[in-house]
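Asker: Below, each structure is written out as structure tokens.
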Structure P
């Protein structure tokens, strides 16, 4: 059996690009509150949301998350 742990890295990418959460919200049409919740891993975004954010940050979608597979006995 295994679990997959996904970590959203939107905040790290956004900050490296020098884009405020307010600006990203304006660019994407996604509320600041929802973006903040995504950045703090409170929600799992849909592929559509990840793609939308990636497009506006100018990065591949895969740059916005990391994952780890944990094998359980």
Structure Q
């Protein structure tokens, strides 16, 4: 998603990072890069939490459950 935003968009975080890169605005470029990293980390954490809640039965059957109550 970020790559498509960098290539074809005319607004957004990816576009701002690319514009900052082209104008040699290094602090803004790094701020955008860090923001994208934090957004990616947050989205991943949300998806992992949803996966654990929705697919708890599957994780338990396959032995990947991290629940402390597991024997």
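Asker: Upon calculation of mean count of other Cβ atoms within 10 Å over residues 34-41 from the atomic coordinates, which of the structures P, Q produces 11.8?
Answerer: Details: P: 16.0; Q: 11.8.
Going through each structure in turn, the value belongs to Q.
Asker: To continue, here is another question. With distance in nm of label points 7 Å out along Cα→Cβ at positions 10 and 50 coming out at 3.1, pick the structure among P, Q it was computed from. Spell out each step's value before the answer.
Answerer: Values: P: 1.2; Q: 3.1.
Label of the source structure: Q.
Asker: P, Q: which one has Kirkwood radius over Cα pairs in Å, as calculated, at 14.7? Let's see the in-between values first.
Answerer: Numbers: P: 12.7; Q: 14.7.
Matching structure: Q.
Asker: If helix-only ellipticity at 222 nm (-39500 (n - 2.57) for each DSSP H run of 4 or more, over all residues; to 500) is computed to be -13000, which of P, Q is the source? Walk me through the intermediate numbers first.
Answerer: On the way: P: -13000; Q: -24000.
Comparing all candidates, it corresponds to P.
Asker: Of the structures labelled P, Q, one was used to calculate distance in nm of label points 7 Å out along Cα→Cβ at positions 18 and 42, giving 3.0. Name it.
Answerer: Details: P: 3.0; Q: 2.3.
Going through each structure in turn, the value belongs to P.
Asker: Taking relative contact order in percent (Cα under 8 Å, 6 or more apart) as the criterion, which structure among P, Q has the greatest value?
Answerer: Numbers: P: 55; Q: 16.
Largest calculated value belongs to P.
FYI, it's all coordinate maths here, none of it is from the lab. This structure is a prediction, so every number in the text was calculated from the model and none was measured. Cβ atoms are built from the backbone, for glycine too; each structure is taken alone.
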